[in-house]
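Student: Below you'll find the structures, each written out as structure tokens.
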Structure P
Amino acid sequence: MLNWNEIDTVLLDMDGTLLDLAYDNHFWLEHIPRTYAEHHGIEAETAKQQLIETMNSVKGQLEWYCIDHWSDVLGFDVGQHVQATRHQVAARPFAIEFLHFLQTQAKQVLMVTNAHTLVLESKMQEVDLRPYFDSLISSHHYACPKESVTFWTHLVQHHPFDPSRTLLIDDNEQVLAVAQQFGIKHLVTLKQPDSSLAPKRHSDYMAITHFDEILL
């Protein structure tokens with residue numbers, strides 16, 4: 001499905017790509033609203049509705065992904081809850097096998113994630129993917145999300161690559177659209193980033209269920 005001879009650099013997202021998005025969805029849609037309700041003495045469902053509205057107001061912006069921002073908004077240390085729940089983090093099927101495969105291919109391999117640096121470090125403590133990468137880059141390093149062309153401009157300046165010979169795998173199709181606008185040629189998404197939800201039926205990009213589909 002991919003011609004690996006046409007690819008020199010591989011850019012991999014973390015949440016929903018290498019790691020199961022089920023953790024993040026449960027954390028933000030169940031655990032944090034419940035904690036917020038207890039902290040402020042309101043009904044759990046009311047808290048959940050309020051938080052979804054508040055979060056959606058900054059979706060696609062850096063604040064959406066920022067632990068410091070949400071700690072200020074919610075009134076408690078969200079980072080403590082990230083650390084306390086990190087045992088629930090899990091790799092997606094064939095993710096480790098795919099990373100092993102890339103090690104044999106002499107490619108530049110970079111993790112590019114919107115996750116806050118605290119979240120990134122916490123997850124790597126639980127599922128350590130660091131040895132497989134030349135570098136791990138959070139959008140917080142550049143103060144702009146992957147949904148912005150500015151992120152990709154910063155990335156290529158700090159980690160030079162040829163967009164026409166680069167593969168990006170990401171479950172976020174808004175990110176893929178911006179990367180395509182930047183000139184990244186090879187784009188792949190995931191059909192089922194959250195194992196607890198049904199697979200997506202449609203995508204504008206080449207879509208895989210698991211990484212074994214693109215192994216040589």
Structure Q
Amino acid sequence: MAFPWQEITWVLLDMDGTLLDKHFDDYFWETLVPQEYARRQALPLPEARQLVFARYKRQEGTLNWTDIDFWSRELELDIPALKEGIRHLIEVHPDTEDFLRFLQEQGKKVALVTNAHTKTLALKMNHTGLLGYFDEVISSFDLGTPKEDVHFWEILRERLGFEADNTLLVDDNAEVLAAARTFGIRYPYFKAKSSSRLEAESHPDFHSIEDFHEMME
């Protein structure tokens with residue numbers, strides 16, 4: 001069945017895992033940061049991983065989760081510098097630019113809507129060159145609340161002026177999609193292939209796509 005593009009005015013797109021390969025973030029937070037923390041604190045790596053992951057867990061669903069300044073203070077590491085050091089690992093999903101060009105051809109309003117910290121957002125946009133595809137770029141740090149909070153979508157509607165009934169959201173985070181659906185976003189779609197290193201995994205509660213080309217047919 002063809003996607004109902006005639007009913008869509010705004011397309012809201014997540015960044016990490018949706019447009020960009022999540023391998024960068026998985027490697028950074030799960031491998032590099034624990035290694036650097038272990039080195040700085042003179043700890044065995046297994047112990048450092050346990051301590052770091054426990055701190056991550058406490059911040060899930062909050063702005064601190066993606067606040068690299070917070071993690072610099074919390075872990076006594078220069079998180080922005082560490083990210084800069086592996087920027088060569090930042091990759092765009094193979095289907096991303098085809099989809100963004102398709103949306104331009106369709107005349108859709110397109111917004112990048114991300115929980116990423118503004119410093120991370122700048123690093124990735126500068127590296128990938130995707131910025132010109134978007135009518136708006138919004139970080140949850142601009143709005144003061146994460147995308148997992150229904151209030152985020154209320155503020156975003158005021159900022160962008162979209163109608164929820166004519167809006168598509170694609171994200172690889174089911175909690176974000178659930179909040180957006182509760183708010184009233186009519187077309188919440190789950191990006192099932194977030195990382196090039198992981199198998200695609202659809203979500204039972206949302207329409208799932210592995211590749212944006214599925215929506216371009």
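Student: One of P, Q was used to compute distance in nm of label points 7 Å out along Cα→Cβ at positions 19 and 115, and the result was 1.8. Which label is that?
Tutor: The structure behind it is Q.
Student: When distance in nm of label points 7 Å out along Cα→Cβ at positions 91 and 131 is calculated for each of the structures P, Q, which structure yields the highest value?
Tutor: Looking at the calculated values, the largest one is Q.
Student: Which of the displayed structures (P, Q) returns the greatest value of distance in nm of label points 7 Å out along Cα→Cβ at positions 171 and 195 on calculation?
Tutor: If we compare distance in nm of label points 7 Å out along Cα→Cβ at positions 171 and 195 over P, Q, the biggest value is for Q.
Student: Identify the structure, out of P, Q, from whose coordinates distance in nm of label points 7 Å out along Cα→Cβ at positions 43 and 155 was calculated to give 4.3.
Tutor: Considering all the candidates, the number was obtained from P.
None of the figures in this text is laboratory data; all of them are computed from the coordinates on show. Values in this document were obtained by computation on a predicted structure and should not be read as measured data. Cβ atoms are built from the backbone, for glycine too; each structure is taken alone.
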